[in-house]
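Just below sit the structures, each encoded as structure tokens.
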Structure 1
């Protein structure tokens, strides 16, 4: 049950104070570096997403809406109003399910808030330091709220990327526009009226739209607050408010607005396989099997996969029929890892890959079982051959790379592979440098909105 209301911290006000107090020069350099990583990874996912045919309906909608050319539909060379740009870029960020993940919120913390931050920063013309402050503030608020709600909200079918992302997006848009704390407080209250998103939409365009809508709503909330709109100042924590409507057991935290508390974004997991976060460990464990000198896929008779109940619920597709379903399929993840498919490539998740004889054969012998005894983000893959011999490999999705320089190189390599085919390798390299040098949103957008000749 929820804690008595008179013992609940003023979460909405604390988060407004946190966002209003973000100053890049007072942050731990590791937090600043984390913000740059999130921004670079987001840009790569957006530019690749906007180039995908699945994004076409949203781009057509943006063209129909028109509006003042305030911000960029990244990777397309087309402008749009700030809200529309946030909608399109926020949707594109998640299109390939390659965007970062915060495991304690069971979702994607950067897609919506960075889309709002970038659109608002382009419109305002703020410098790169203010853009980065908006990114950090928005992503961190999304993470902290996601941690507060915990697993129960996810179990009820809510999508954290949009449900909590709209609050991060509102804060990010306010920071990028240089708004004072009282306006941020109002914008967060307004975000409570717009928080939405359901897991059941995940396989459709609606699954992208709800994340983009959270980003666009964040921009709208900031604008409405600036024009004098009002909202419940305790919308998150009040009785019948946001938290109570999502979970009966929120993790109330007096330090949720503390600038000196641990920054949850330091624990964000970046994906290097273009699949659901729950499939990352399955791919890694299977690839470890395939790397053994004695490995022979033709000798296998059975494959046993053990995951937590939460991961089994998340990766719920046993026999995928499309690339989108393959990203949510543990049998496909295992088969791809064992077959040596380049799972870092978005092209790996396709009907062609699913129909490969080796993939079909390996998926057919794979059994997935949920166990309460296995840690939440760990996956165990046991291969059995015809002689009865069994070999097990285990991997964890939450094994984070802590070397900042190495992680930046890994993300830069991922970025180049995603973005080079869309805007060219030269411009891709210039964007990497621009993010590292804290360039403004307008400067980055110029580089990101030109296709190769």
Structure 2
């Protein structure tokens, strides 16, 4: 178990930091993906993903085997065999020699071809094999009518298919993430952008921009909208933006601090925190009626709400015990229960999709995963400045913001803490990541 490093801060200071820190950091850019393995040797399933053969010999912009390997490595459940150890490069069943692949310790083998169709379209065909049993899993898969850009999507489909076949769980590679960048346009004049990209950081596009900070993006359950915090002349306000039309709507612009929106699982409500009546409390906004319901009333600071997967309770961070801890508000009987007791500070908690585990920021800068049933804790990081943890849709990974070499970065950790993968982003000082639900 990692040592606890950072001294406690007051929740008030934490709240002010969340709202204002975006205005004071230096812009950076990332150029490449870096995969780092932490701790002992990773005991993932050894898998060989052979470069897919392009039948007309052309060089494609997106190498499917590299994308699949990146996807699967990040989960901690697989470990790719280095390509330079491959005994051959088969693309069809009759070219596979199971004995050769056992020699390089591969337990899973993935092969495939890319067919070039008329009209600039492509078709991807792939097969999966259990090397130890010397048998094919399934009867081969085919993904047709793809543009070259969509070859990345096809690669994520391959990853999801392999993941489900060999782990029994759903993959998360066709999901997206939102994050915020800050770019210095002129000296000490910054542009903030709310970005949406594939889960691995590719295909980034701006969905909202401002000359003032943008904070706390939260996905609607159908991944069609984002709620977030922006700043007006009156201070922080809660907004939402439709990703298809680009139209935005203000949810909460009360006097004081409006912050930390969180979408309900059924998409009909948004929980948020506001100090409209003094100390920040948690409110629930109903989209249909546009009514705001106050659900906590305490002289302490109540903030950072997050819904349970069933929508019957809301986690939140509160200072009511003297220091920030995680509490749960029941929508059935309106009771409040304390959820965390280990350590001086726990904040910014959220559930995985099954509701069995929570991820949160511990002691001001360490990312942990806690099993709700018994409080068993796994440390994902042991740093001072990690923040904004967000579960993948299948709960097997956690996305968070960190600093590496005094530069901000987005990192994905396997939920068991054994593998950490830094994500490639095009440019900018990155922060406030949020992992989307699976695309529908």
Please state which of the structures 1, 2 yields 132 when volume of the Cα convex hull per residue in Å³ is computed from it.
-> 1
Ranking 1, 2 by FRET efficiency 1/(1 + (r/R0)^6) of positions 128 and 232 (r between Cβ atoms, R0 = 41 Å, to 0.05), the structure that comes out highest | 1
Where is mean count of other Cβ atoms within 10 Å over residues 112-119 largest, in which of 1, 2?
-> 1
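To test your reading of the models, identify which of 1, 2 gives 30.9 for mean count of other Cβ atoms within 10 Å over residues 136-143 when calculated.
This figure was derived from 1.
With relative contact order in percent (Cα under 8 Å, 6 or more apart) as the yardstick, tell me which of 1, 2 scores highest. Before the final figure, lay out the partial values.
Working: 1: 20; 2: 16.
With respect to relative contact order in percent (Cα under 8 Å, 6 or more apart), the highest-scoring structure among 1, 2 is 1.
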One of 1, 2 was used to calculate helix-only ellipticity at 222 nm (-39500 (n - 2.57) for each DSSP H run of 4 or more, over all residues; to 500), yielding -16000; that structure is 1
For FRET efficiency 1/(1 + (r/R0)^6) of positions 104 and 424 (r between Cβ atoms, R0 = 25 Å, to 0.05), which of the structures 1, 2 scores highest?
-> 2
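Throughout, read-outs are computed from the coordinates displayed, never taken from laboratory work. All figures in this text were calculated on a predicted structure; none of them were measured in a lab. Cβ atoms are built from the backbone, for glycine too; each structure is taken alone.
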